[in-house]
Structure 1
Amino acid sequence: MTYTGDVQVGGPADVRELPAVTISKLAVGPFDNNAYLVRCNDTGDGLLIDAAAEADRLLELIGGMPIGRIVTTHQHGDHWQALEEVARATGALVIAHPLDAPALPVPVGLTVEHGDKVTVGVVDLEVIHLRGHTPGSIALHYNGHLFTGDSLFPGGVGNTNKDPERFAQLFADVSERIFDRFPDETWVYPGHGKDTTLGAERPSLPEWRERGW
């Protein structure tokens, strides 16, 4: 079946098979968060992005195969409600940016900065620091696939609480660190809702800048 990224809370994961990794997207309640499992096809090792909620469903998604790492994209509580339980059950290394790590409910075993790599099996994902939604929000990029947390969605950047300085910072980071670097076909996997591509969003950048959110 063709991957669409359209998932519903309580429904099955949508699975995308790539040559080197398999990406599974699962929607969890109560805030309709997306959690992503990235599994290396060569080694079977897995990376969970945002243990947001519903630990039982996340552990069912992980199944009997290992996950070595859990990345939390930012400090907001709806993105880590299941982190403690999933980390305990799997023994996975917890990863976050140092500016957001203190807000998480478990000790962070590895902090990552802009430009660092997160490894799953034989595959590396690049850490992209996107300041503004929170001080330590990060995205992860792998070969045209971009996991953006709450910093980039279809239709705009993440919430900056109507703070013009925070919006200016987030818009600048998203523009310079994402849109200026990656091509239109880059697929965006956000922290909530449907997926998009950079090509679908790029024409709207002037509108986003003008409206200020």
Structure 2
Amino acid sequence: MIHKTPIAILISGRGSNMRALIESCARPDYPARIALVLSNNPDAPGLAVARAAGLATQAIDHRDYRRDRAAHERALDTALRAAGVEYVCLAGYMRLLTPFLTTAWAGRMLNIHPSLLPAYPGLHTHERALESGARIHGCTVHWVTEGMDEGPIIGQAAVPILADDTPDVLGARVLQQEHRLYPAALHRVLVPDAAPAATASDCLLSV
């Protein structure tokens, strides 16, 4: 039987990439199980999705900490360790992390970003890609470090930019690749010597 590493998923909203990870982790041959879905937003729609999937969830509202990011992150860290988590996947977690959490989980925290990093870190990536005249766009799974979207790249998936693309149309096409890339990249992290996951072997461009 395959070893399933306990992971946590951090979300702030609907958790679109979380759904892709839930589906992958439900497979008996996938090397991870979701020990906790954690959010800074008690009203995050993704929490209801996770509960419906039978997963443990917890919300630790950052607003209760009066802008003390480190104190909020200490509470997150306590919850992660209490759940026995070994790796953390950020999936639409809309908070800038402090060195406390990035150091505590260095080499064990992943994020997915909707651009081909190092191009377009931060927000509004699809608009910026179109404005720049780029011909390709995509998404990146990377290790989380202190610098925003600066961590080493684990994997990337590319999509062409078409002449009639709008930010929404382009973003939807990128999101389809995000849902394939994230589970494949996590699989590669947990089982480095294994072949890429069949669902995304053609989009895992760099590791």
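Derivation of every value follows stated rules applied to the coordinates shown; laboratory data play no part. Every value quoted in this text rests on a predicted model; they were computed, and no experiment measured them. Cβ atoms are built from the backbone, for glycine too; each structure is taken alone.
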Mean count of other Cβ atoms within 10 Å over residues 37-44: greatest across 1, 2 for structure 2
Can you rank 1, 2 by FRET efficiency 1/(1 + (r/R0)^6) of positions 5 and 125 (r between Cβ atoms, R0 = 25 Å, to 0.05) and just name the one with the largest value? 1
Taking relative contact order in percent (Cα under 8 Å, 6 or more apart) as the quantity of interest, name the structure among 1, 2 where it is greatest. 2
Among 1, 2, structure where mean count of other Cβ atoms within 10 Å over residues 165-172 as derived comes to 17.2: 1
Structure (1, 2) behind the derived value -10500 of helix-only ellipticity at 222 nm (-39500 (n - 2.57) for each DSSP H run of 4 or more, over all residues; to 500): 2
